[in-house]
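Scrolling down, you'll hit the structures one after another.
Values quoted throughout were computed directly from the atomic coordinates according to the rules given, and no laboratory measurement underlies them. Bear in mind that the values here come from a model prediction, so they are computed numbers and not experimental data. Cβ atoms are built from the backbone, for glycine too; each structure is taken alone.
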Structure 1
Amino acid sequence: MLVGSVVPVGVVVVEGAIGAPDVPIATDERALVCGAVSRRQREFAAGRRCAHRALAALGMDLSVIGSGPRREPLWPAGVVGSITHSDAYVAAAVAGGRAYAGLGIDVECRRPPLESMLETVCVPSEQAWCLAGDSPSQRLRLVFSAKESVFKAVYPATGDWLGFHDLELIFAGHTFTVHSGRWSGVTGAHQAVDDLQATAAWLPALCR
């Protein structure tokens, strides 16, 4: 498992392939992306199928998983979760809200390079960390993905819409933490497999 290797204990992950044969999603879910391009519709459907299977594993599935104002999935009461997709890969992760106040996952393709986004994505300390590595582009993509996961964990739990420079991340091995600001101490993990970079971030329940 890719995302399954970076989430904490108690999180249910279901992974899949975009476009793989599967049962159709609910009409009310299809309506949420009815005006989108076909690729977006396929990504959305694959993500919802994974999400339904993950919720079923918790014994808390819904007939329809709606979308919020920022297109975030609307989970059942007492559940936190996240959906991600990249290229042909898709995953959903869910957990009970008693353990976690927020949960975010992200997967990014490790190509093409992102050097032009260094100052957009990174605060100065992160820029220095990226440039000090053997592959600055891959480090930059990791920072981008990790911040996406933090955003996905924080926004549904708090309503705080964060920019890239609202966070400073510190990386150690296969883990990272938010180093400064209101969300200092939020933790996460990362793993790269082939051309995909996976990250996850989570808020303990006491942060709610």
Structure 2
Amino acid sequence: MNDSLERARSWADELMSLLDGYSFEPNERSQLSASFLSLVIRHQRAINDLFSLKHGNSALALLRPQTESLVRGLWFRRCATQAELTAFIKSEKIPPLPKMIASIETTPGYKNGTLKIYKERTYKQLCGFTHGGNLQFFYLNTDGEVRSAIPLEVVDNSLNDAARIALLAGLDLCAIDNRNDLATAALSSYQKIYDSEPECVGQENVLKP
């Protein structure tokens, strides 16, 4: 876990540094999307901190809220009508997650379907982590003792997924004010820290949504 945690924390610090002082013209669309995209980034930092403090089960519980915050932030910026923005502000009315993902995947940068694939691959497990499913039971019971025993592979995958999701949020956050320079810098920093292309980024036009 140490290597994965070190990379995740370095990436979180780098992203926050790049976004420090970032501003945009406020309106319902920009403020809603920015709020949820910022929440994604904050969740990633919290996940890192919880794993560092040996509270891994609580870190796992944040993975679903982080994913759902990303979908909401993307949908508010890219897809929602003015009526839908107003409906959410007044009554928290919002489409189901699959419908929002389907709409997002008609927009540049997400047409390759990776968001839907990620949701289908992980969502049942993420719900269990958040709502106390049997995996939380297994990860807290070892040889008759109640203590955290999360497999290292699960920890590493969780840290890496949270980092990639924070990248997606950061890229769309930059796009609110057309800051392609910041988005390019963020993607470059991610690639330098992880020495790889982010697996769940729709690469074709992700900097020009």
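Observations, loosely collected:
- Identity of the structure behind 1.4 (criterion: distance in nm of label points 7 Å out along Cα→Cβ at positions 84 and 156, calculated), options 1, 2: 1
- For 32 (relative contact order in percent (Cα under 8 Å, 6 or more apart), calculated) the corresponding structure among 1, 2: 2
- Parent structure of the calculated result 17.1, 56, given that Rg and Dmax of the Cα atoms in Å is the read-out and 1, 2 the choices: 2
- Read-out helix-only ellipticity at 222 nm (-39500 (n - 2.57) for each DSSP H run of 4 or more, over all residues; to 500), computed value -9000, structure in 1, 2: 1
- Source structure of the calculated read-out (FRET efficiency 1/(1 + (r/R0)^6) of positions 60 and 164 (r between Cβ atoms, R0 = 35 Å, to 0.05), 0.60) within 1, 2: 1.
- When distance in nm of label points 7 Å out along Cα→Cβ at positions 68 and 188 is computed for each of 1, 2, the one that comes out at 1.6 is 1.
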